[in-house]
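Once you scroll down, you'll see the structures, which are given as C-alpha cells.
None of the figures in this text is laboratory data; all of them are computed from the coordinates on show. Predicted model only: the values in this text are computed from it and were never measured. Cβ atoms are built from the backbone, for glycine too; each structure is taken alone.
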Structure P
Amino acid sequence: MRSVKEKIVNIYEINKSKFISIIFYFDDINNLSSILENIKKEYKDASHYCYAYILDNNKKCSDDKEPSGTAGKPILDVLEKNDMSNVLCVVVRYFGGIKLGAGGLLRAYSKAVSDNLDNNKDKIGNIVFGYLVKLEVNYSEQGNIEYKYKDIKEKTYQEKIEYKIFVEDQELDELESKYNIISKEKTLFVK
C-alpha cells in the first residue's frame, strides 16, 4: 500500500471548467468534516467539492451534487488502482459554463486525480509499519543516532538529548538494547 507524504495539489482544466485535485494523508475519520470545511473556505466560489477516501478497509466517496457516479466513484477508482491507502482526495470543481455530460465528468474527475498522482510521484511512498520511539541519549551519542536513524521527527536539547524517531519493527530491538527508551507507540509511516 502507498500514501502521500504531504498534501499534493494539481489543477486540470477542460472546456473552461477547472478541477483542483487535493490529496491528503488521512488517518482519522473524525478530521473529515474540518478538512472539507477548510477546503470550502479556501475555494469558496467553487461549484462542487467531490471526494473519496480510503482509510484501512473503509472507503467512501461523494459526488457533491454532480450526477450520481460521475465524481466520487471515479476519484475512488483512481486511488484504488494506484494502491493508495490512508488518503483523502478532494476535487474542487469550478464550472466553466460548458456541460461535459456524464462521460465527460467521469473522465475529468479521473484525470484530475491521475494527473495529481503522476505529477507528484516524489511525494508518494510506501506505507511502513513500525514504532514512534521517544528516547533519551547523552550528547556524545548524537552523531551515532543521527547517522543511523534518518526518520527523526523531533529533537529536544536538555540535560540529555530527547529524540522522537520512527523505526521499523526490525530496528526496535537494537534501539532498545542500546538506549534509554522513554516511550514507544505502534504506528505507520509513509517512506
Structure Q
Amino acid sequence: MSLEKTINLFKEMLEVNNIDLNDPNFLKTPTRAGKAFHQFLKGYTQEEIDEVLSHSFPSKLNDMVIIRDIPAYMLCPHHLLPCFLRINIGYIPNGTVLGLSKFKRLAKIITQKPLLQEELTEILADIIYNNLKPDGVMITVVGKHMCMCMRGIEQPDSKVSTSAVRGNFVNHQTKSEFLDLINGEDKL
C-alpha cells in the first residue's frame, strides 16, 4: 500500500467523521497517522529474520538462557488498536546461541504486522526452535490490548497471557524452572 494512499484514506476517514481538518490540531494528522500506520502494517520478510539469525555463535552452553521483559508493541488484527506486550524467551542451547540483543530485534520484526497475540507467541517459538535447533524453547507473552481497554468490554486492567513450548520445555520441571525465574523478584 502506498504511503500517499494511506494518508488520503486517513484524510477521508476524518472528514466523514466531521473532523475539521483546518483545526490547527488536525492540519497534519492525516500525514502523521498515515506514516504511523504505514510503519505498523509493513510486515516483515524472511530476509529480515535470516539477517537477525545470522548473529548466532557456537557454544558449549547447555543450560537455560532467559531473555525476559522484552517490550514490544503491535496492532491487533481485529480493531487495529495497539497491544502493549512483555515477552519472555527461554531456550536451552544445543551448540548455538544467538546474540542477546537479537531476541529483541526478532520481536520487533515480527510485531511489524497485526497479529493475534497467540500467533505472535507461536511464531517466535517456531523461529527460534526451527533455526537455532535448541533442546527446548519456551515463550511467554503478557499483553494489554487497547481493544479490551477502550471499547467493547472496557476492562482497562485486563491482560492476556500466552505461552508456547517446544522440545525439553514440555517437561514440567523445565517449564516450572523457567516460570519461577521469570516471575522472581528483580534484584537489579
Structure R
Amino acid sequence: MNAVDFLISLVDASGGSIQGRTLLQKRAYFAQLIAGVDIDLDFDAHFYGPYSPIVDNTVTNLKNLCFLQESAIAYGVNNTGFEMKRYDYQLTPDGQEIASKLRGTPEYTKIREAVNRLSVAGNLNYMELSVAAKAFFILKRKKDGLSREEIAAEARKFDWNIPTTSLETAVSFLDRLGVLRH
C-alpha cells in the first residue's frame, strides 16, 4: 500500500472527512500502528507529537489531484496577533471513487478496523489524541515500561509539556486501545 491509498482509506474510514491537520496526523499515526499495513510513513517527534512529512506531502498531492478538499476555518486571533485556523479535509467525488475501489482490499479493512478501535477507545479530540500519541511515541522507544512520571520526563526531552491530568487521559486511552503492555 502506498501513502496515497493509505490516506484516502483513512479519510474514507473516518466518515469521508477529518477535522484538522493535527487530528489527521495523529489518526494516521495510530492507524498505521494498529492496522499493521505495510507502509512506513516515517513519523518522528514534532511540536504536537509524532509528525510525518510523508503524510503532509501526500495530503498536498491529494489536494493537487483534486481527490481531497481542504477548507480553512478561522476561529480568532491568538495573543500574538496571528489568525488561528483549523484545516478540514474531505474526500472529493473523485476521491470517493478511489475509496470505493479500495474498500474491497484487505488493507482498507485493516485501516477501517483501526479507525473503529480509535473511536471505541475514546474518540479523543485533537489535543487529547496528540498527548496520547506523544506518550505512545515515548513508550515505543523504550524497551521497559515507564511510569507516568518517567513518560512526562521523557516528553520534556522533546520540549513536550504534558500536564499530569492530560497524561492520565492519554494512558487510559492507550490502555483501552490495547496498545500498552501489561
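Couple of notes before you dig in:
- Structure (P, Q, R) behind the derived value 2.2 of distance in nm of label points 7 Å out along Cα→Cβ at positions 20 and 124: P
- Structure (P, Q, R) behind the derived value -18000 of helix-only ellipticity at 222 nm (-39500 (n - 2.57) for each DSSP H run of 4 or more, over all residues; to 500): R
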